Structure 1
Amino acid sequence: MLCSYKNQTPFLQIVRITNIAEWYFEKVVFSQQHILFDCKSKAVLEVYSSEFCTALLVERIACEHLEVDTSEEYFDQTA
C-alpha cells in the first residue's frame, strides 16, 4: 500500500520498518519533509528523533493509519 509521512518537528528523523520478515525500510527525513513509500499492510513505522545526541525511538505508527487514499472518488473531489 502507498503511505505518507511528514516530519513536523524541527529535528532530523530516521524512520524505519523492521517488523516484516525479509523486508527492511529505513530513511532519513528532514524537518518538514514529506515522504511517500510502499509497504505491507501490517507494517509499523518506527520514528527515531535526533533531538538528542543519539537517535531515540519516539513513536510507532501502524502504516494502515498512514495509507494514502488513491481511490478515484478522492481524486474527483480534489480536482
Structure 2
Amino acid sequence: MERAPSRIELLELDIDTRLSDLWKETLEIEEWNLEVVAAFMRAAYGKGYCDALTEDAPGRLCADHGYRVPDRRAA
C-alpha cells in the first residue's frame, strides 16, 4: 500500500503545475549557466507574484494546503 502524499508534496505538485510552461522551456536549454538559472528563478518568482495577485481569495494557495495565511504588511 502506498502512503498518502505529504502536505508539502501536494504543495510542490500544485506549484509545479502552475509553472508547467516554465518547466517545458527548461527542455530547450542546451547550456545551463548562472544567467539562465537566474532568469528562470526571476520568471518563477514573477509568475508566483502574478498568481497571488489574481487569486479569488488572498492566501488561497496557503489555505488550500493547510498552511497559515500570512498577515498583510502594514502600508
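Just so it is clear, none of the values below were taken in a lab; they were calculated from the coordinates. Since the model is a prediction, treat every value here as computed from it, not as a measurement. Cβ atoms are built from the backbone, for glycine too; each structure is taken alone.
Work out which structure the value -18500 belongs to, where helix-only ellipticity at 222 nm (-39500 (n - 2.57) for each DSSP H run of 4 or more, over all residues; to 500) was derived from one of 1, 2. Don't skip to the answer; put the middle values down first.
Details: 1: -2000; 2: -18500.
Clearly, the read-out refers to 2.
By the measure distance in nm of label points 7 Å out along Cα→Cβ at positions 14 and 46, tell me the structure among 1, 2 with the highest figure.
Working: 1: 1.0; 2: 2.5.
Sorting by distance in nm of label points 7 Å out along Cα→Cβ at positions 14 and 46 in descending order puts 2 first.
Thinking of 1, 2, which structure, once distance in nm of label points 7 Å out along Cα→Cβ at positions 6 and 22 is computed, gives back 2.2? Can you show the working numbers first?
Details: 1: 3.7; 2: 2.2.
Source structure for this number: 2.
Say we calculate volume of the Cα convex hull per residue in Å³ for every structure; which of 1, 2 gives the highest result?
Values: 1: 94; 2: 145.
Going through 1, 2 one by one, volume of the Cα convex hull per residue in Å³ is largest in 2.
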